[in-house]
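Down below are the structures I want you to see.
Derivation of every value follows stated rules applied to the coordinates shown; laboratory data play no part. Since the model is a prediction, treat every value here as computed from it, not as a measurement. Cβ atoms are built from the backbone, for glycine too; each structure is taken alone.
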Structure I
C-alpha cells in the first residue's frame, strides 16, 4: 500500500503530495488523517507529514514511512484541503489546527503521570492473613487498612494519612500485597470552580419564539443558520443554555464560541451552574499546554458534551456536533490575523452543512455582512427587542469635548461625567470607564522642533508607560528609556500627548482618592487567570471603578454597574478602514449595554469631539436598524462589503527593491488574469504603517465578489511569486481582513 503525504512545511513548493510505502506492520493502523514521520530529501532528521490519500501503487521508487504518530479523521483532511484554497495557505498549516495542542513537530507533550497504589490480593485474603498473624507489622497493617477504603491513593497520600514511610510500602510491594500503577493525571482547568446549581429561567415571548424556531432544526437534524439580534441584556445566553440542553438530550455535542478570554470565565460559570463541570471542556489560549492537551483528549474520548472556547475551539476533535453557537458574532477575533487566516463563522457553516445541524449567531450589534444576509434571507433573523428582566435600556448622554475646552475644562472628565461619578460613589453603585488606548501617553513630542519618538523597528509612535517609566511599541514590543532631551534639536521641551488607561487611572485616583479602582488592559492581564481575577475582584470586593480597554465592554454582566463613561469615542472613527463607523457604533452600543442591567436605572456618558457623527448619534439611541440603513447605503455607493469583497495582498521584507519587484510581478499577473469587468486590481503601494519589526510593508488591494475561479487565480499567482521570490519577501493574501493597516 502507498500513502500520499503532505510534508509539514510552510514552503509553497511543498504544498503537494509525496508517495511513501506503508510498512506491513503498520498497514492496519494507518488511514487518511494519520500523522507520520518520514525520511525526506537530504534531511538528517525524520520529517512530520500528514496522510491525505492511500492507493495501491506508484510509478516512483519509494522510501518507507518510518513511524506512525497519531490520527485525525478523513473529514478533517477534507476540511484542511478546502481551507488551504480558501485562505491561501498550505494544507499542513490547516491540519495543525486540528491536532491535539502541545504536539509539535519534533516534540510531543508527555502525559503527566503519577504512581498510585492498589491492593494486589483480595481484601478478604489480606484480613485473613492479619488475623492469623502472618502480617505482624503494625505499620503494614495500618497501610493495608487505609487501602481497604482508599485504593488508588498516591504513595505520598498514604505516607501522610498513615504516618508510615515509603520503605514500608516497598516492603508490602515486595511481599506481593500491593502494586504501584502509573496513572495519567488529568489537568482540569475547572477543578477549582465550585458554583451553585441554577435552574433554567422562564423565557419571555420573544425568547420562546427564537428558541422554538432553532429547536425545530435540532429536532429535524437539519442545517440552518440563525441570527439572534437582541438588545444588550435581552437574554441571549439563556436561549443558548436551553438550546444546548435540547442538544444534549439528543446525545449530541454543543460548541459554544465566545470572542474574548475575558468573557470565558463568566460564560463558564453560567454553564457550570446549569450543567455541572463534568460534561464541559474549555479551550482557549490562556490554558497551559497540559490543560489544553487534556481538554482536547477529554473531547476526543467523548467525555465532554459542551465545548466552550475561543475561535480555535471550532476544530475540537468530535464528529457528533448537534449545534454551534457563536456569541458576539460581530467580534473581529473570530477571524485569524495570521496564517491560516480563517474565519470561524465560515468554518462553522461548513461543519453544520456536513453534519446537518444549526448554527446560531448572536449579537446586539451584528456585523453588517451578517445582518445583510439575514435581510436577504440567506440566514433566519430572530429579534429580541426588550431586556429579559424588563429593566430599561440606559439613558445615554453625548458630551461635546470641543465645548468643554471652550469652557476652560482641560480635564479628562467632562463636568457631566465628573458629577455622575460623584453621585454613583455616594450611592454605592459601580462604574465602568472605557478608553481604548493603554499606557499613559500615546506619544511624546518635542515642542521646539516637532520631533516625535518612534519605534526603531516600526514606523509608529512609542507609547509612554508611567509605571515602568518606559516607552513601548505596541506592535513589536520594543522598549526604551524615556526621552528627556530631544535627539534632533537637543531641546528639553519634551511633552507628553494623548491619554491611555494608566493616565486615566492616575487622574481618577487623584480626583476621587477614596474610590477603589482596578484596571483591565493588555498590561494587567499578562498572567494566567488574570482576566478572571480582575473581573471577580470588581464584582465581589466592593471595587468602585473598573477602568479598561475594549476588554471591559463585551458581554459582561455586573448587576451593580449603573454608570458607564466613554472617555474618548473618536479613537475608532479615525482609523484607515471602511468599517470605522461600524466599529464605533458596535463599541459604543456594547459598552452602553453594561449599565443598568438589573433593577437600578443605568446611565451612559459618551465624550467625543464628533457628536454629530451618525454612528455616535445612533449609538445614543441604540438604533441598530437606522444605523444599518445609513451604513449600507454608504457601502453600496462606495462598493464595499457586502456588495463586494476586499482582497488584500501584503508584502513585507527588509529590501524595498525586492518588495517593488515582487509586488509589481503580482500586480501584472493578477491584472492580466482576473476578469476586469468583475475585479478592480489597484497598484501596490506602501501600507499605512509602512514598517513593523524592521520589515518594510506594502499592500495591494483587489475589489470584487470572490468566486472559485478568483480563488484559483490568486493561489496560482502566489505559487508563481514563490518561485521568483526565494524567501526575500513574505507574501500573503487575505479576503476581507479585519486590519487594513
Structure II
C-alpha cells in the first residue's frame, strides 16, 4: 500500500512539474506555428478521381507518401527513391528531396523537378513541362489548361508555351500602366490580374492606368544614402486609378479590350468566363459602391452584350465572389449576395432572370467548395451552427434541401474528393487541438486519421472561455477571456483587452486557442493577466446590418460595444479596474487610439499598431465604402480625425508602425506624434524598419516583447 501511494505521489509530482513550464516569447510567437502547433497530416489531399487520400509522413528523417481509403486503411505509397526511379527516363534527373506533389488536380501528378513545373503520368512514366524554369522566376506567372503561360516581364504582359515562341501582348507597360496584376488595392475579392478561359486558349487580364494617382514616398532605409521608392496611393476623396480588361486569344494572337464604358474610375470586379468561352462577365461597381451591374461582354469583339441584373444598397454593395456556372447546366449560374441581410446563394439563368434563392436564414454562407459528381448538389461552408463555428453542408440545387455533413460545434475545414463522395474533415475547438477524419458523405460514417495531442500539455496555461454579452441594441457580442494560470478568485488581476472592430475580420472562433494564431494571450495569462477580446459590431460573419452599423461614423458603435465589455469586466470581483490595458492593430489601432481619446481613464495604458489616424489619408476603395468620401461626409471624417483631438489623451499610449507600410502609410502615426508635440502631449513611438503593415518573421517576437514590456511597466501593481 505504501509503495502504491509513493508511486501515485511521484506521478502527481511529475505531472505538476510538467504543467508548470512557462512559454517563452519565442514559443508564443514563433513556435506557435511550428513545433508548438497541433500535429497535422502534411500535404493531406485526395487522389484525383478516387476516394483515396495521401499525405507526407516522415520516417527515419525521410519523407514519403502514405495512401489510404475508407476500406483498406493506410499503406506506404511513394518514396523518393521510387519517384526518382520513375523520373530517370524523363530526363529531369534525380531529386534530392521529396517535392510537394499535387495529386488532386488531374490523374497526373503535378510537381517541380529541378526548377521545372511538370505534369507526370505515373502509369507511362512520362513528363510534360507545364512551366519551364526559365519562366518560373517571372512575375505573375499563370499557366493555362492548354499549355499557354502568361507572365510579366519589365511591366509588359507576355504569353508563351504550347510549342510557340513568347508573344509580347502589351508594349506600354510601366510603373504607371500596370498589366496583369491585382487592381483596386486588392478589394472586392481581387487577388490576381490574369484569368484564363475554360479551354485555356483565351486570357482576360487587367490593365490599370494609375498615372493620375499621386506618388507616395516609401523610404528604403537599408541603403546609404536612403532611397525613396514611390508607390501610387489613391487617398479618399482624391483621384483614383482607371481600370480596363483586355482579352487575348493565344491561338489567333488577337487582342481586344472590353467596352466597360464610363466613368473611368469605376470598379471592375469578379471576372468570370462563360462555359463556352464566348463571353466574359464582370461585376461593375460605381465609385460610390452603392450600385452594381453584372455585365456580359463578347470576348471576341469587346462589346457589351447586356446587363444581367443590377443590385443597389443605400449604404454599399460589396461583390466578393464571381458567378459560378452549374456543372450540368451551362445556362444557369449561382450568385452570392447579402441582399436579404445575410450572405446567401441565388440561382439565375443566363438571361439574368432570378430563378430562386437557394439558401436562406440568419446565418452566412462563407464559402462554396464545389459540386458533387453529378452536379446535383453543391457543398457550402456556413455559420448555421453558430457565428463562431464553421460547418460543411450539402445543398440540393433542385429542392434547396440542406444536409449537414460535418458534426459538432467546431471550426471545420474540409476537402472534397473529385467524385464528391468523401470529405477530409480537419476540425478543432477550444479543447480539441485538431482531429482529421475521412467521412463518407452519403452515410456520414467517419474514420479518424489523426487526433492531435495538446501541444501545450507541459505548460501552465490560463483557462479559456468563449461567451456572449448583450449590447445596448440587443446584439450578441462574442467574447473570449483567458484567466491567469493558477487563477485565484480572491485575487485581483490586471487586464489586457485586445480588439479589432473592423470589417472582414473575426477574432473569436470556437477553434483551438479560440481563433488566435499565436500563444501571446496564454503567455500573458501565465504572467498573471486576464486577457479579454470581443468582436464588436462591424466585424465579420454576423450579417449585413451588424457590419453596416459603422457606416459613415467609424468607431461610434464599436466604442459603445466596448463599454459593454468594460461593464462586464468591472462586475467581476477578480478584475483590477485600475490596471487595464488596451491593444489593437490596423483598424484596431485606430479603434484603440479613438477609445483612449474619448474614454479617458478606462485604460491606464494602450498600444496602437499601424493605426489609421485620419480616414481622409486612407485608400479610396476601403475608406469610401465605409465612410463615403470626405466631400460627402465631412462631419464623419472630422469626427475620426484623431490628430485633431490629441489633447484628450490622458493615459499612456505607445504607437507602433512598420517603416515601409504601404497600407496604412506612416503619415498617420507621424502626424499624430507631431500633433502631440505641438500640444505638449506625451506619447511613445516605436518603428520597425524593413516591415510593411505587419511585423513578420523573427521580428514579431521582438514586437510582442515590446508590447509586453510596455504593459508590464505601466500596469505594475504599485500598491
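Here mean count of other Cβ atoms within 10 Å over residues 474-481 has been calculated and equals 19.2, so which of I, II was it run on? Mind showing how you got there, number by number?
Values: I: 13.9; II: 19.2.
The correct label is II.
Match the computed value -10000 of helix-only ellipticity at 222 nm (-39500 (n - 2.57) for each DSSP H run of 4 or more, over all residues; to 500) to one of the structures I, II, and report its label.
This figure was derived from I.
Thinking of I, II, which structure, once semi-axes √(5λ) of the Cα gyration tensor in Å is computed, gives back 42, 36, 27?
Structure of origin is II.
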